[in-house]
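What follows are several structures.
Nothing in this text is a laboratory measurement; each read-out follows from the coordinates by a stated rule. Just so you know, these numbers come straight off a predicted model, no measurement behind them. Cβ atoms are built from the backbone, for glycine too; each structure is taken alone.
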Structure I
Amino acid sequence: MVRKSEVVGLAIILLFALLAATFYSHMPEQMVCHWGDKGEIGATESRDMVLLVGLFTLCGVFTLFAVMSRSGKLRPQTKEARFYYGVGLNLMLLFYLAVELAVMLWNVGVRIDFFSVVGVGLGAMIFFVGRVFKHAKPHWFVSLQTPWTKKNEQVWKKTNQFFGKLLCAIGIVGGVAGFFTWYSIASFHVAILAAVLAFFYSRHQYRRIVRQN
């Protein structure tokens, strides 16, 4: 059965197809699709290839989430988990749609700051992932699992809440910074460092609880 979130996802993909058809004749046969860190043109690709890659990316993300939500351990078991799956699917689709729209607009003469779109979008997604981790349950697929969180439920809860708070903060800072500097796209790398920090945090919490007992 098709879920409401998937209907929204299909609508986003259809919107991309309509936008591509609308802008198609106005875009050059060779489109700019990559920029350097100072905004200079980095690479071009054929118009058909750029649009096809965009369509296949959106369809790929949709298919991945649809398969995950129906497969074994990845399948969301609660209403709350299904809600986060749905929001995650459509947020990612909207992010890719925004990126593709920015590329199309730039190539028809509307000089949008590509890195701002990516920075703000990444910030929003990282913030959302942080919210998921803050409310994740032990049986969810999306959770930070370490050797110590598996041994103690209290450590599991503290670690995931700690990691979730870090991601929310990174997402907010990265999203706001996206309006001012291309360095905001580094928020993804900072999120990876946050995962490493949360890993050691879980070990610290486990040792603290063991000493108390």
Structure II
Amino acid sequence: MQVRRTVIQCRNLIFHFAPDPHNALRGFFFAHVGWLLTRKHPDIFIKGRTLNISDLIEDPVIRFQRKYYPLLYIAFCFLLPTLLCHYLIGHTWFDSLLVGSFGRYIVSLHCTWFVNSAAHMWGDRPYKKDCEPRENTWVSIATWGEGFHNFHHVFPYDYAISEMGLKVDPMRWFIDLMAQVGQVWGRKRASQYVVNSARGKNL
């Protein structure tokens, strides 16, 4: 899965890099939303230029998304939710725009930002205790599994966000579905032996 490989490169670069743009050690507010109010550290741009993202540039789906991003953003973020609220639920146009679009957008942004803040501050670290990200069930519920962050950082090459078992991981399920129709290939998992070893060393 080429796109996932590039995402892993980016995540590893940021995680092992001192000027982390969402550094939770600078406090909850900074990690959650404060980073948007500051200028990025110059080294982030320098390090970013060292990444090989040719797989993204060559991917036809990514090219389509980049080319039509403004139209797709407006359609899926604002127009479609407003129409669905108005026609399916029967809200007024104003309420549909206010709740279905703006309200939903604000909630989804904060849920995403909780991965940078809450999932780096509260929860357990079963795989590596000196790794700041944590397993946060509440963030996982709000973000379809992204709150299982200790696993994600310790095993960044794993396409899933958590171990197999009872943990909710809808994104893995979606990737598996896309693999069935030929849109995803080359999925990698951390072996259960490696996962158990990491957990054992962490006791």
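Here is how the numbers come out for the structure above:
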read-out: Per FRET efficiency 1/(1 + (r/R0)^6) of positions 61 and 157 (r between Cβ atoms, R0 = 25 Å, to 0.05), the highest-valued of structures I, II; value: II
read-out: Origin of the value 37, 22, 12, where semi-axes √(5λ) of the Cα gyration tensor in Å was derived from one of I, II; value: I
read-out: Structure (I, II) behind the derived value 2.3 of distance in nm of label points 7 Å out along Cα→Cβ at positions 109 and 133; value: II
read-out: Computed -24000 for helix-only ellipticity at 222 nm (-39500 (n - 2.57) for each DSSP H run of 4 or more, over all residues; to 500) - originating structure among I, II; value: I
